[in-house]
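I've put the structures underneath this note.
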Structure P
Amino acid sequence: MRAIAIQLEPGADKAANIAAARHEIDVALRAAPRPALVSLPEMWSCLGADRATKLAQSEVLPPPGETPTPGTAYEFLSATARGAGITLHGGSIGERDNEVLFNTTLVFGPDGRECARYRKIHLFDIVTPNGQGYRESSLFGAGDRVVTCRVNGLTLGLSICYDIRFPELFLALRRAGADVIAVPSAFTVETGRDHWEVLLRARAIETQCYVIAAATVGTHADAAGKPRHTYGHSLICDPWGQVLACRPEGSGAVEADLDPLRIARLREAMPVLAHRRLA
């Protein structure tokens, strides 16, 4: 199965972000026709800005299975999946549920229908080594469900960014049948330099899953108008933890083939899930 991770440089203008995502997906599909799966980064539709802007750019999502009256990001994701005949993992966008915001992943099948929805469980409330503070819980609610879906005969597990630091979620995804895990992200430069690749590779090794990590890159403005920088380095790694492709800087894409036989052989040779004793 061919997979593509799209790296973007978004800001707070949703229309401009959708145009940029459309362009990068079109370029990637011309270079690698007919992939099974394309993945976008975290909060690519509106990154940064204050709560009022985030609310304005967020979307009320239709109940799963119902005919939607879509927001522009939802409609773009659905139409792109249908038009290209791919499964489109929509990174994450802002979901508005009454006045509560959620950081939410949407997955659309080749028919354009929504096939999975995941709300970020672990919220980024930290201070980076350079003293910059982040408090995602002041803006967003937390999800509480482990979510997977089927893509081309494989099971895709869903996570978002800071989730990568919580291996119990990834164990739960593996136990739910995951073969591939998506980690759309807007990782900070400060944490990314030291932790991004090692965490992604560790989760791949532990779960014996492919990991697809589409990331944002570049500079955006926070709620106070101050610059924030995201790390980029979108990558795909295999169940042995080998990095198959990485894009350090700039908008663009990385791609790799995901081999179901490699997953099966590694799990047969080293059945770590069967060997677990403490969790």
Structure Q
Amino acid sequence: MNQLLEDLINVMTLERLEMNLFRGESRDIGSPQVFGGQVLGQALVAATATAEDRVVHSLHAYFLRRGDFNAPIVYEVDRALDGNHFSSRRVVAIQHGRQIFNMSASFQAAETGLDHQAAAPPVPGPEELEDVETLYRRVAADAPPSLRRLLERKRPFEFRPVNPTDFFRREKLPPLKYVWVRAVDALPDDEALHRCLLAYVSDYYLLDTALMPHAVSMVSPRLMIASIDHAMWFHRRVRVDDWLLFATDSPSASGARGFTRGSVFGRDGQLVASASQEGLIRVKTPQADSP
């Protein structure tokens, strides 16, 4: 297996301290704090370990404080309900004695029922598009050191955007984004693992969509941006080692917050998951020169 992907699976493999208590390590992906998708994925791994023979169908999470990637994170699981068909779990992530994150998740035993879905958007396939590493290399020489540090990090997922991000954005665009995503190597046939990894990677491109109508770049020094909450719904079986299309839009930004939502389609057009996120977006106004 690819070393980066193997390392991610190791990060997602938590140490079980007690029946409902787990501990996880972090990785520096080039951001100043723990990547939110990592905490989301690890919390889902902890909850999944307590919900035997059921898979997650929805989760709702809040990011409370920045995580320190130099220290372990402890996940405490509350087994709120084990019913005939559903199990409910609440997870609290603790670091340095303080809560940094909490999540509620619901698990369901396999059932059949009514079935319909929205259609996948008509966009070019991944084979027709460039991966972000190729796009990054074109701007690396002009990027500030903080951005180069972020862009030069190798990732366990491959991203091929239909409408590539301009890191020095100056043009106002509609709040729509389409990105093909795939793990860089094959993974075991484990539905729970694939859903946890989908939660991990879902945090990459959602919030940026809310910036597109405002000609503001994610890496602008004038920008303060952070995830506030994150929700997901898992509709059908998913494989993150096959191409997935993340179709995201942002219907609203106001009150220093941006709201985004995403639909995740398989290569065959099946809608496998949906996600939404609200984030803090503060843009500093330039100060007038003093006399």
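Here, each number is a calculation from the coordinates, and none is a lab measurement. Computed from a prediction, not measured in an experiment: that's the story for all the values here. Cβ atoms are built from the backbone, for glycine too; each structure is taken alone.
On mean count of other Cβ atoms within 10 Å over residues 158-165, which of the structures labelled P, Q is highest?
P
As an exercise: distance in nm of label points 7 Å out along Cα→Cβ at positions 46 and 94, calculated from one structure in P, Q, equals 0.3. Which structure is it?
P
Kindly point out which one of P, Q the value 1.8 was derived from, the read-out being distance in nm of label points 7 Å out along Cα→Cβ at positions 134 and 206.
The read-out comes from structure P.
Among the shown structures P, Q, from which was the value 17.4, 52 of Rg and Dmax of the Cα atoms in Å calculated?
Going label by label, the one that fits is P.
State the single structure among P, Q that was used to calculate distance in nm of label points 7 Å out along Cα→Cβ at positions 190 and 254, giving 4.5.
The correct label is Q.
Comparing P, Q, where is mean projected area of the Cα convex hull in nm², for residues 174-229 alone highest?
Top value of mean projected area of the Cα convex hull in nm², for residues 174-229 alone, among P, Q, belongs to structure Q.
Looking at structures P, Q, which one was FRET efficiency 1/(1 + (r/R0)^6) of positions 222 and 262 (r between Cβ atoms, R0 = 41 Å, to 0.05) calculated from, given that it came out as 0.50?
Here the read-out was taken from P.
Can you say which of P, Q returns -5000 when helix-only ellipticity at 222 nm (-39500 (n - 2.57) for each DSSP H run of 4 or more, over all residues; to 500) is computed?
Among P, Q, the structure yielding -5000 for helix-only ellipticity at 222 nm (-39500 (n - 2.57) for each DSSP H run of 4 or more, over all residues; to 500) is Q.
Upon calculation of mean count of other Cβ atoms within 10 Å over residues 198-205 from the atomic coordinates, which of the structures P, Q produces 23.8?
Answer for the origin of the read-out: Q.
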